[in-house]
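Just below sit the structures, each encoded as C-alpha cells.
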Structure P
Amino acid sequence: MKDTEEIELRDVDLFADYLEFQMLPQMVVSAAQATLPGIGKAEWKDVKFKLDLNYPGKIETIEFVRSKGKKVTIGGEVVPPFYNFLGLDKRNPNPPLVTYDVFDMGSKMMLPKPIKQEYGEVLQHPAEWAKFAVDKFGAQCITFHSLEIDPAMGDAPISQSVKYLEDILQAVDVPVIIGCSGNKKKDIELFEATAPITESEVLMLSAADKATWEEVIPLAVKYDHNCLLWTSLDLNNQIKMNKDALELGLPRNRIVMDPTCATA
C-alpha cells in the first residue's frame with residue numbers, strides 16, 4: 001500500500017449495522033530514515049555502559065569440611081546475584097552449591113520410573129546411593145534425609161540413621177548435610193545422636209525451627225557444625241531466629257538461613 005491514497009475492494013460482501021474504516025498514516029520508519037525536527041538524520045554512536053554501585057553489606061562465608069576429604073564454601077556475596085557487570089573486583093566469590101538428596105527409604109518411595117531406572121539398586125542402600133551421586137553426577141555435597149524415624153513413616157530407631165550416616169561418610173569424601181524427618185521429637189533425638197559422632201567434621205544440622213531451635217542450636221555450637229535455620233517467610237521471624245542463634249553462641253559463619261518461598 002506504499003504511496004496509495006485510496007483502496008478499492010472487489011467481490012467483497014459486508015454485513016454490518018455499523019462499519020468504520022480508519023486509515024492511519026505510516027508510522028514505522030527505519031532507524032536510518034529517522035529524522036528529528038530541525039536536526040536532520042539521527043546518528044547512532046557506540047556508548048560503553050558503566051554502572052558503579054557500592055553495597056555496604058556482605059554475606060557470611062560458610063564452610064563445609066570433611067576432616068579427611070573435601071571442602072566446599074558458600075556465601076561471601078558482596079553484590080546481588082548476577083551483577084557480574086560491576087567488574088571483577090565485585091563479583092561474588094563462590095557459586096551456588098547444589099546438594100544431592102539421599103533418603104533412608106529410597107526403595108519405598110513413590111519415585112518416577114525414569115529415576116528408578118537411572119538409580120537402580122542403589123536406592124536400597126543410602127551409602128551406595130551417595131557414592132553413585134558423587135561418582136556419576138559429580139555431587140559436591142550430599143544431604144541425607146532420615147524419614148523412616150518419623151512414627152508415621154515407620155518409626156525406625158535412631159540407631160538405623162546413625163548407621164546409615166556412618167556408612168555414607170565412609171563411602172564419600174564430600175561434605176554431608178544431616179537432614180531430618182519433620183517429627184520434632186525424633187529429630188532432636190537424631191541430632192543428639194549424630195552431632196557427636198561427626199565432631200571431627202564440619203557438617204550441617206538441617207534444620208532448627210521454632211519448635212526445635214533451643215535443643216538443636218546448642219548441639220551445633222558444641223560440636224562445631226553449621227546449622228540451617230528454618231522459619232516462615234517473614235523477615236521479622238528470620239531476624240529473631242538469627243538473634244536467638246547468636247545468643248546461644250552459634251557463630252555467624254555457622255548460620256545458614258532457609259527463607260522458604262512464596263508465590264505472588
Structure Q
Amino acid sequence: MCASPQELIKEFISRINKKDPSIYFKIETSPRGRNGKRCYTNPLKSGVILEVLFIYDELLIGIALPGAKGNLSRSTVIEYLTKNGFVFKLHLDSKKEQKNLRLETNSLDEDFIKLYELISNCDLLDPPASIGWKKIAQSSKIYHDMAKICQIAASSGNTRFLDRWVFDQVDKYIVINQRTETRTYREHIVPCDFILRHTIEMYSEGSDTEEVAHMLKKNLKIAWIDPKDAEYIDRVKKWRTTMPDGWKWGENIYERLDQSGTKYLPLVPDLI
C-alpha cells in the first residue's frame with residue numbers, strides 16, 4: 001500500500017530531524033490549501049522560507065521568496081544556487097506565474113539540508129554591506145575553539161568577555177531533542193554561566209584546552225522544553241545559573257530537568 005502525501009511529508013520531517021534536530025517545521029493545515037501536503041521552515045536569512053510540497057505526484061523543494069523582494073530577487077536566488085552546485089530544473093506552476101521556486105531533485109533530504117545551510121548563512125536579498133560573514137568553518141573543532149576562547153579570557157583576566165554568546169552560535173550541534181508546539185523554550189541543560197565559570201576554574205587548576213574541550217562536549221547541550229517548565233526551574237527551584245545541590249561535574253547532566261519533572265524526551269537518535 002502506497003503512503004499518502006501526508007505520510008510522506010511526516011516521514012520527510014522525521015528523516016531531516018534525525019540529521020539536524022534544530023530545523024523546525026510547520027505543516028500546513030489549511031483545508032483550502034495543501035492540508036498536510038506541505039511543510040515549511042521558519043523564515044531564514046532575508047525572510048526566505050524553505051518548504052517541501054507534494055505536487056505533480058511527488059515531493060518537491062520550494063523556496064518561498066518574501067513579499068516585495070520576491071519577483072525582483074528571483075534571478076539573484078537562482079544565480080546563487082547555481083554557483084553552489086544546484087542544477088535543478090525550475091518547476092513552475094503551469095496555471096499561473098510562479099514567483100517562488102519549485103526545485104526537482106533526486107536527493108531530496110541531502111539537497112534540502114544543503115539549501116537550508118546555504119540560505120541560513122547568506123543574506124541573499126539584503127544590501128551587500130549586510131551580507132553575513134559569520135559561519136562555523138569546522139564543526140568538528142567547535143569545542144576546541146570555544147575552549148581556546150575561554151582560555152584567553154582566563155589567562156588575561158578579562159572574564160567579562162565570557163558570555164553565553166560563546167555558546168549561542170552552535171545550537172544545531174548541541175540540541176538533544178526536537179522542538180514541538182508545546183516545547184518552544186530553548187534551555188541549556190547545564191546553565192551557560194555555570195559552565196563558563198567552570199572553564200575558568202579548570203584553567204586556574206592547570207587544565208589544558210583539550211580537557212576543557214572534553215568537558216564542554218559532555219555538558220554543553222540544549223533541550224527544547226515547555227516555557228512553564230523553564231519558569232519553574234528558574235523561579236521556583238532557583239536553578240537558573242546553577243545545578244541542584246550536591247551535583248558534581250561528570251554526573252547526570254539532566255539533573256535539573258529530571259528533578260523538576262521537566263519533559264524533554266525523546267532524545268534525538270545520535271544522543272540516545
Identity of the structure behind -11000 (criterion: helix-only ellipticity at 222 nm (-39500 (n - 2.57) for each DSSP H run of 4 or more, over all residues; to 500), calculated), options P, Q = Q
9.6 is what came out when mean count of other Cβ atoms within 10 Å over residues 110-117 was calculated for one structure; which of P, Q is it?
-> P
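Between structures P, Q, where is mean count of other Cβ atoms within 10 Å over residues 54-61 highest? Each step should come with its number before you reach the end.
Working: P: 10.5; Q: 15.6.
The structure with the largest value is Q.
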Can you say which of P, Q returns 1.17 when Cα Rg over 2.2 N^0.38 Å is computed?
-> Q
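Supply the structure label, taken from P, Q, corresponding to mean count of other Cβ atoms within 10 Å over residues 102-109 with the calculated value 18.5. Kindly include the intermediate steps, with their values, before the conclusion.
Details: P: 18.5; Q: 15.2.
Corresponding structure: P.
Since every read-out is calculated from the coordinates, none of them should be taken as a lab result. Keep in mind the model is a prediction, meaning the values are calculated, not measured. Cβ atoms are built from the backbone, for glycine too; each structure is taken alone.
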